[in-house]
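Taken together, the values in this text are just the output of simple stated rules run on the coordinates, not laboratory data. Fair warning: this is a prediction, and the values are worked out from it, not measured in the lab. Cβ atoms are built from the backbone, for glycine too; each structure is taken alone.
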Structure I
Amino acid sequence: MSPGGVRLGLRENLPQFSLLVAINAFVGAMVGLERSTLPLIGKTDFGLASKAAVLSFIVAFGLAKALTNLGAGALAERLGRRRLLIAGWVVALPVPVLVAVAPSWGWIVAANVLLGINQGLAWSMTVVMKIDLVGPQRRGFALGLNEAAGYGGVAVAAAVSGWLAADLAARDVLVAASAGIALIALVLSVLFVRDTAAHVALEQGDREQAPRLRDAFGDASWRVPALRSCSQAGLVNNLNDALAWGLVPLFLAAHGAGIGAIGLVAGIYPAVWGAGQIWTGHWSDRVGRKPPIVGGMLLQAAALVLLAVSDGTVGLAAAAAALLGAGTALVYPTLIAAISDTVSPVARAATVGVYRFWRDMGYVVGGLLAGALADALGFGGAIAVVAALTAASGIWVALDLPGSVPTALQPGRAARSPA
């Protein structure tokens, strides 16, 4: 035990770890509420005909979240993880108000800018704080639990909001539920969450300074093969998630599916994704990071091909959603674990922030690309193009990511592979 009683490990920090898992479920639920309702609200409440116009809320969300991830990673060492987590929930409070009173779609887009900031701050900090608590030995498992909780929240909120919106006004469901979630999560964060700076200092073990943002950005974006391959895979993963979020409800509705069926499909994908990550994160601790990432990207591509040829049939779309969730479960926690393996503890927040910047830029690219392609090529053509990009991303990882990623870095040294 350290002089201050601080210890690393899942069992040693179980109460705080469990609390952060619960809070991350609330983070995911905030997004899940929109998955089966907001694209349809754009059509029914605001009369949007263009797919690109409907998906503009995803572009705004992704850009805000990506930039916030970048800033949060750099600020975490200065301001503290807990303060940024609380700030994230404060920013979420106006979201339901804006949605409730919105006279135009622009207000919905503005609400999603705030939601993106909330997600960038709150999700980034719950991820980093859990990595801080458990130390290097069970990092993949810890991240699997974190992402399982977050996307379990997405799944439950997507399915329940779709079910309620079949009988109630979709906008009313979204407003009431998001207000309750934001308030509860803010109270939990203020009253019970403790900062993890002491855990970082214990694991670091020396006086190395956190890297400058521009150095971390260069390492994670192009200089270090292990980091750049993860960053591009994260971007493509969220590119196809943007398609699933914004385009699939419109695709199914165009083929006659009701909002209840759309909510079911919208819930299956993050449900499989969320539950699967408990196992996949643990598995990556044993077999290394590369096999789950490559296999997961290729499985996602196959799922999108099935969706493209489904012709909007709900049964086939549900099967594609399950496969897409399984592929994403293999990839999502493993990418962050691979990033954390490759850098020293004091560099973790900044480097994870850069990775999450690129990953969530996938929402921007996906929202713009999927909307434009759907308007030009139809739903099937747009989905097929994204499937091809996802397969290419998996091949990139196979060629660029080292085959064996260390589970822990020597203290005080950031791993750098030759570019």
Structure II
Amino acid sequence: MGSTPRVQLGLRENARQFSLLVLINAFVGLMVGLERAVLPLVGRESFHLSSTAAVLTFIVAFGISKAFTNLGAGALAQRIGRRRLLIAGWAAALPVPLLIAVAPSWTWVVIANVFLGINQGLAWSMTVVMKIDLVGPKRRGLALGLNEAAGYGGVALAAALSGVLASLFAPRDVVVVAGAAIAITALLVSVLFVRDTGAHVALEQAQHHAAADATPPRLRDAFAQASYRVPALRSCSQAGLVNNLNDGLSWGLVPLFLAAHGASVTQVGLVAGIYPGVWAVAQIATGHWSDTIGRKPLIVAGMLLQAAALTILALSGGRVAIAAGTAVLLGLGTALVYPTLIAAMSDAVSPVARAPVVGVYRFWRDSGYALGALIAGATADALGYGGAIAIVAALTAASGLWVLADMPAQRRKAVQATTEPEAVSTSVAVKAGGR
């Protein structure tokens, strides 16, 4: 008879399951990355959509679907279990390639992206939360850097390769065949090999947050705390929304912007791949860096760097070389922000409150996709591509200044996984954060 493995917290202690979740998150990134270079062009060329706003409806559908799925996933994770939600997320991916394959109109593609949003909301959310569960408090930034690096490494690889393949085969066929292969593989791996992390949550709660309420907060309490009540949390929520607002612009508008100035589909794919590629690699270092110097400086610097990159892109005239350079800067800025925001949210809550509070954060963050697509589509039709990009650049700069003014400074000890139970609210297990 085999003995039950002893539950331990730590990256090294849980290396096998952690590595498996890194692999699965790479599949999550591959799934969405397939669309970044080619789907806006499919809308123009295969479905003859003349309005930019109409083309970007697929991102609106994706963003709304993913945002509400994040909210539900965070609330249900403690009750249903992380593993079950992960599997459900990959089951939701199966209709995506089928709907795109048989789509007689753009509406079917939009519906496919509703399912893609459910897939991303469940699968990405659970890989994030499960990795945080496994490593415990001391290596949280590094764990999130590795998680997001895998996911956006997948996005970058799929975006670049799909651009190349779309120059050789029908773009829609590339999305369909690769999407089906990714979804089926990831579902099988999740079912056969992933283990739930509920026991790790219970261990961390007992070791580091014994004075906090061990009952998960109600969704409405977590929503209020993460949306407007707690400065440490609301700063992250608005920054996450604006970050994905400009990411939605990069996904939907930049391919059209470059194509309108004569870029080939291969060049569009290259630029679409550079941005998440730099983001993926750099955030391993930035996540670890945030564990030592604090979250706030990296978030502020990253938002302002993104704003500068978008301003240069708006003035570039669609030149591919300049767009590639701004993609590098945008990737570096996002690498400073992306893992750091989730780590900052996790710092401010106890383990049992983590999934619902992070779910609310991810709701606001991924609402940025829908808002970004709406703003980009409407302003591009009215002011042109450059005007739309400039408006998003201004919003990104304003978001960074909001964090600078509103987010409380963290003591270095707190960033390095303090075990102070008195810093945790006993009502909803959220730190008040006014130090």
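Between structures I, II, where is distance in nm of label points 7 Å out along Cα→Cβ at positions 314 and 346 highest?
Numbers: I: 5.7; II: 3.4.
Across I, II, distance in nm of label points 7 Å out along Cα→Cβ at positions 314 and 346 peaks for I.
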| For distance in nm of label points 7 Å out along Cα→Cβ at positions 66 and 378, which of the structures I, II scores highest? | I
